[in-house]
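So, here's a batch of structures to check.
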Structure I
Amino acid sequence: MLLQLRLRDADGDWRWVLWRGRCWLDADGRTEVIAGSLGDVHDEKLSRLAMERLVAERTAGLAQALDAAERGQAAARHAEQAQARFLAHMSHELRTPLAGLLGLVDLARRTTQDAPLKRYLEVAMQSGQALQRTIDQVLDLTRLNDGDWPLKDEAFDIAEQCAEALRGVMPLVRDKGLSVRFDWVGEPTWVVGD
């Protein structure tokens, strides 16, 4: 039989001990002899109790950290959903006036006879179309995040895309007295992408 218990030592301090013993019974089933030994397990017991306390504290800390992480994840999902709703709403709100603006710029571009004004209107049209593509991409990204948008492979002229981007900023470049030059040399510039 093994039994851990605390006994008071000669100095009056409590110490953990391990009793190992055996009982022998008489013919009537009553204890006749008890024999055993006591071993000092105080340091081992205190170490085990300290380890159990540490494990309990760490487990509680991990549970709190896990709970905080789950709350943070839920908050991030909520914020992401709110952002997606906001972007979808704002994109829609921007598309309506932009369509009207592009229509008027196109009408002015087609009807003007003034060559410099026509160039400016073409740049304005290209910039507006670039803005419209950006808004469409925001909507597409929102749909993609919702799992509601398949990717499409479309061929486009990457050199023309770069040139168009530069044409959009050329009035600002000229106003600052700077110049930009774009030359494409090499293979055909058509690529496939989304």
Structure II
Amino acid sequence: MIRMIEHPPRRVLDVGCGAGGTAVLLRQRFPDAVVVGVEPDAALAELARAQGVTVIEAPVERASVHLENDRFDLIICADVLEHLQDPWKALHELRELLAPAGQLVTSIPNVRHVSTFWSLGVLGTWPRRTRGIHDATHLRFFARRDILDLGASCGFRMRRERRNMRLLEAAAWSLPAAKLLDFWPFRPFLTFQYLHRWDLATPHR
């Protein structure tokens, strides 16, 4: 995620900050930046606070209510949007919190990964996992086109894309194998996560 950031931010909003791991990395990388987290889970919010992270304990979709007078030049959504009932509403809300020249960075699992086809086509069942693409807590599933449509429909313009590749999602050894096949038509099926940097398609009114 850090490599997706184009320029050093002054104010950062880490959406769905969890226990604060990403927020701590952001503070280390950008020591002059103010980093604020949003986390709906009370226990995780407390863990983040224990690491010195300023946390707003609220649903992601309601973050703007607590931050209505704030603007951030970097908003991070690291594997968050797929957990939301209405990621469109959340991004519309977050758009209002982004400074005019700000950047939004997202990471979202790719449901088009070969593991989905293997489970459905060969095993005959929807894959259910405790983490990753098929995490049982995911409410929404996205392929690349869905991600681009989501961002565009909420007023963002995609500026950069990176892909995390795996032949088998859970196996680290599968990364070299996936990179050998990193070309069309295999690429969409070996990408297990998309990372995007966005800016505002049009200025705030």
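From I, II, which structure was relative contact order in percent (Cα under 8 Å, 6 or more apart) = 12 calculated on?
Working: I: 12; II: 20.
Going through each structure in turn, the value belongs to I.
Out of I, II, which one gives 80 for percent of Cα pairs over 19 Å apart as computed from the coordinates?
Working: I: 80; II: 62.
Of the options listed, only I reproduces it.
Where is distance in nm of label points 7 Å out along Cα→Cβ at positions 5 and 157 largest, in which of I, II? All intermediate terms of the calculation are to be shown ahead of the outcome.
Details: I: 9.8; II: 2.3.
When distance in nm of label points 7 Å out along Cα→Cβ at positions 5 and 157 is computed for each of I, II, structure I gives the biggest number.
Name the one structure among I, II that mean count of other Cβ atoms within 10 Å over residues 53-60 of 18.4 was derived from. Intermediate values should be presented prior to the final figure.
Numbers: I: 10.0; II: 18.4.
Of the options listed, only II reproduces it.
From which structure (I, II) was percent of Cα pairs over 16 Å apart, for residues 21-84 alone calculated, if the value obtained is 47? Could the numbers behind the result be given before it?
Numbers: I: 73; II: 47.
Computed on structure II.
Quick check for you: by mean count of other Cβ atoms within 10 Å over residues 69-76, which of I, II is greatest?
On the way: I: 10.0; II: 19.6.
Once mean count of other Cβ atoms within 10 Å over residues 69-76 is tallied for I, II, the winner is II.
Have a look at I, II and say which one yields 10.0 for mean count of other Cβ atoms within 10 Å over residues 109-116, as calculated.
Among I, II, the structure yielding 10.0 for mean count of other Cβ atoms within 10 Å over residues 109-116 is I.
Out of I, II, which structure matches -7000 when helix-only ellipticity at 222 nm (-39500 (n - 2.57) for each DSSP H run of 4 or more, over all residues; to 500) is calculated? Could the numbers behind the result be given before it?
Numbers: I: -22500; II: -7000.
Label of the source structure: II.
Where a number appears in this text, it was derived from the coordinates with a stated rule and is not lab data. Quantities reported herein were computed from a predicted structural model and do not represent experimental measurements. Cβ atoms are built from the backbone, for glycine too; each structure is taken alone.
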